[in-house]
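Visitor: Structures given as structure tokens follow.
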Structure I
Amino acid sequence: MDEETLAKYRQAGKIAAQALAFGAARITPGARVVDVLDEVEEFIREQGADMAFPAQVSINAVAAHFCPKADDMTVFREGDVVKLDVGVHVDGFVGDNAVTIYLGDDAEIDRLVEASRAARDAAIALVRAGVTPHELGAAIEQEITKRGFKPIRNLSGHGVAQYIVHTAPSIPNYPNGDKTPLVAGQTIAIEPFASTGAGRVEQRGENTLYSVPKLRPIRTAAQDVIKRIKSYRGLPFTTRWLTREFGEGKVRLALFSLKHARLLNEYPPLPDAQGGLVSQSEHTLLVTADGCEILTLANTTHST
């Protein structure tokens with residue numbers, strides 16, 4: 001990896017970490033979810049970066065992919081287990097991180113939050129060129145199960161690349177047999193999820209999160225919406241971004257046209273299959289020959 005690329009990954013990671021802390025401080029009982037996410041995204045833009053994907057808040061049993069509509073009135077409540085997932089890009093180079101905020105005082109749920117965080121840190125301690133996803137998954141599973149919870153087996157960490165949030169390698173939350181060694185210079189996200197329920201998620205609920213990885217010309221009366229979607233360069237987007245600019249009707253038409261053309265990827269909410277509570281923790285890393293560099297740290301400085 002050349003120095004210019006590394007500098008952009010570092011900048012994206014630092015801003016992502018700062019945005020995560022900024023958002024976490026605003027997650028309090030009574031705060032409106034959509035307001036917090038809007039503020040996080042505005043913070044990212046103010047730092048001179050952009051979103052790698054819409055800032056997301058997933059509450060209680062929902063593990064990922066909840067992006068509220070502009071008029072959604074959902075507020076945070078006492079006792080909520082809140083996952084905040086923030087991704088930033090600088091010229092397409094991605095920093096992706098997440099944290100769980102528990103708005104209560106139940107010691108068992110505190111342990112659930114600790115489980116995903118400890119699993120993340122245990123895996124990070126092993127990361128270096130030559131380690132395998134199987135070994136990282138074993139470390140993640142051990143930290144979660146020894147606290148009495150289940151890793152979510154059908155969610156995983158992932159590689160990141162320019163204008164790509166999820167790519168190889170997949171970093172499982174359990175030992176999955178993948179013995180492909182990591183390579184120095186890879187950028188990966190370690191992302192454990194711990195659950196009190198089934199340990200697997202299902203797609204359920206109204207979808208507001210999409211991507212169009214490969215856009216080609218299509219016939220539609222909503223070309224201005226398509227043009228805006230093209231500007232995301234294949235990265236995920238949410239309907240809230242578009243409806244505020246173009247209105248509900250035109251956005252529905254654009255999404256229908258894209259789906260009809262088989263160009264639209266959809267990412268519905270992902271709740272635990274048994275309704276169990278879920279925690280999440282995530283950092284983006286650069287793999288090195290003898291370890292790793294955590295890119296999503298808010299206060300890191302690098303010499304040039």
Structure II
Amino acid sequence: MSDPGSDDWLGQVVEEIIEPDIPIVDAHHHLWSRGDQTYEIDELLADTESGHNVIKTVYMECGSCYRQEGPDHLRPVGETEFVLQQAGEAKKYDGARIAGLVAHADLRLGDEVAEVLEAHDEASNGLFRGIRHAGAWVEEPFPFGHSARDGAQDLYDQAGFRRGLRLLGQRGFTYDTYHYHNRNKDFAKLAAAVSDTQLVLDHFGTPVGVGPYANHRDEIFDIWTKDLVEIAKCDNVVAKIGGLAMPVNGFGWDLRSSPATSDEFVEAQRPYFLHAIECFGVERCMMESNFPVDRASLSYHVL
């Protein structure tokens with residue numbers, strides 16, 4: 001059997017593109033080279049050019065190509081330098097352009113994070129849009145992947161972190177979060193406390209379906225729906241709707257001999273999309289591929 005996420009595995013499901021001329025901005029993708037796993041600009045363009053009219057993309061930090069020397073707090077600027085180089089490569093071809101990037105900084109630095117923001121902005125040639133400092137945390141480890149990142153259970157409550165968030169807003173930058181559904185209530189409180197900063201909820205707030213949350217999908221969905229209503233009451237929050245085909249979501253497509261079809265995807269995930277759009281309205285929602293992470297479950301053109 002071909003490995004899930006490989007071209008051969010994904011190629012088992014090929015579908016007709018619906019409305020292929022609609023211009024699309026993919027608001028969330030990654031690029032990386034990690035050992036034998038590479039997803040750089042050539043691989044991204046192969047996906048974005050697979051049938052849809054993707055005209056622009058937004059890069060999301062994922063720990064790629066940090067500087068190997070210099071002050072620790074400035075090492076993430078290496079990722080911005082890498083993305084600028086990749087964006088330049090994209091301009092050599094027809095197709096999608098990297099139109100913006102969200103970088104990483106340790107917002108627990110508070111007001112001192114200003115130096116990092118300035119370094120990202122200077123290195124990006126105008127692409128820098130904001131920061132993601134993930135708040136993913138669970139008490140029991142998952143069977144794969146990271147369960148916590150920079151990861152304190154009380155991250156959203158920390159005074160330094162909140163000062164860093166407020167500084168983002170003052171500088172006109174946005175904040176993206178990646179956390180699991182167990183942090184959604186905390187995130188709603190955070191959003192209310194930093195109302196002058198634009199916050200972006202990634203991946204619907206990531207309802208989890210593995211580890212301690214396996215076999216509790218209906219229960220978790222009920223909790224998630226209520227929490228999303230509370231988050232959406234904060235006018236400074238917008239939502240990225242996508243990123244639910246990660247292995248951590250527990251739909252199991254990454255464990256099969258063939259990838260998900262669009263019908264399977266819609267049947268499983270329609271309630272999440274409809275509820276998010278109902279809560280936030282179309283004006284506060286944006287589509288994301290979350291590739292190549294979601295590539296473990298289905299192809300770009302099927303998604």
Structure III
Amino acid sequence: MLTQLLRSSISSALPITVAAIGASFTQTVGKLNIAIEGTMLVSCFVSVYVAVGSNSWLLGVTAAMALSCLLSLFVWLVHRYLGANIFVVGLGVNLAASGLVVLLSSTLLGSKGTIFFEEMPRIPALRLEVFEHNETLLTLLSDYNVLELTAMLLVFVSWLITKTPLGLRMKAVGKNESVARQLGLNIDGIRISSFIFCGLFCGLAGSMLSLPLSLFVSGMTNNRGWLALVAAVLGGDNPLGVLGVSMVLGFSVALSNRLQLFTALPAEIVLSIPLILTLCVVLIYSILKTGERGRSP
């Protein structure tokens with residue numbers, strides 16, 4: 001039971017982690033993109049629709065990531081060149097996405113409810129035969145699909161990016177834009193790069209939710225985009241910090257799913273567990289930060 005819960009926690013945390021790292025890139029440059037929920041939701045739909053139509057899960061993921069990039073860049077361009085508040089634009093994308101997927105689902109697939117795709121191409125998974133004789137290790141470390149393995153790799157890659165010249169330039173732009181401009185850095189180019197990264201990561205995160213299940217439902221993200229934003233803000237520009245927060249939030253999602261199956265608690269209470277735990281994490285973080293400021297000279 002505990003092993004299955006831990007495994008479910010890892011699987012639940014990975015989409016949140018990927019989306020959170022994407023959001024953290026935009027936070028690093030001082031322009032946090034809050035359109036994570038909407039971008040993930042659109043990519044959920046696009047990935048399954050294209051995958052079934054092309055009989056290729058890879059094309060589905062590629063299409064989802066491409067469209068997510070466009071949505072992410074849309075947020076930046078409207079903010080940068082039309083002067084709109086970036087948080088209002090992001091919120092608008094989230095609201096528009098929730099209506100758009102219902103419209104597309106009804107128009108293209110003939111249903112506004114849960115849609116199952118029987119002919120969904122199977123995503124390959126890695127089974128580690130070396131753990132065949134240890135059920136616990138086999139459950140925890142084996143049978144991750146390609147998307148989950150890619151997500152794990154991206155945590156490491158994103159950490160490497162923070163150490164590259166591009167990553168250092170992102171930090172410089174976010175910390176002091178005027179100084180970065182005096183140093184000759186291309187402010188807009190660096191911020192566009194961060195929003196492209198954000199779009200790519202959110203596209204993958206959305207694909208991870210719908211493709212393995214071979215289904216789509218209009219509320220499929222179930223607030224995971226907002227959880228990813230919390231992880232991005234609390235984790236800061238450190239991908240490992242983002243991973244840590246995401247694991248806690250992923251555990252709350254997995255626990256909520258388990259309690260729905262094995263307890264008689266009201267669904268409203270069970271489904272609110274991730275949000276309640278998120279609030280607790282934010283409060284603890286705020287208290288710790290306040291204490292640090294109080295101790296500083």
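Values in this text are rule-based calculations from the coordinates and carry no lab data. Here the structure is a predicted model, which is why all the values come from computation and not from measurement. Cβ atoms are built from the backbone, for glycine too; each structure is taken alone.
Visitor: So distance in nm of label points 7 Å out along Cα→Cβ at positions 140 and 172, computed for just one structure, reads 4.8; which one of I, II, III is that?
Guide: Computing distance in nm of label points 7 Å out along Cα→Cβ at positions 140 and 172 on every structure in I, II, III gives 4.8 only for II.
Visitor: When relative contact order in percent (Cα under 8 Å, 6 or more apart) is calculated, the result is 36; to which of the structures I, II, III does this value belong?
Guide: III
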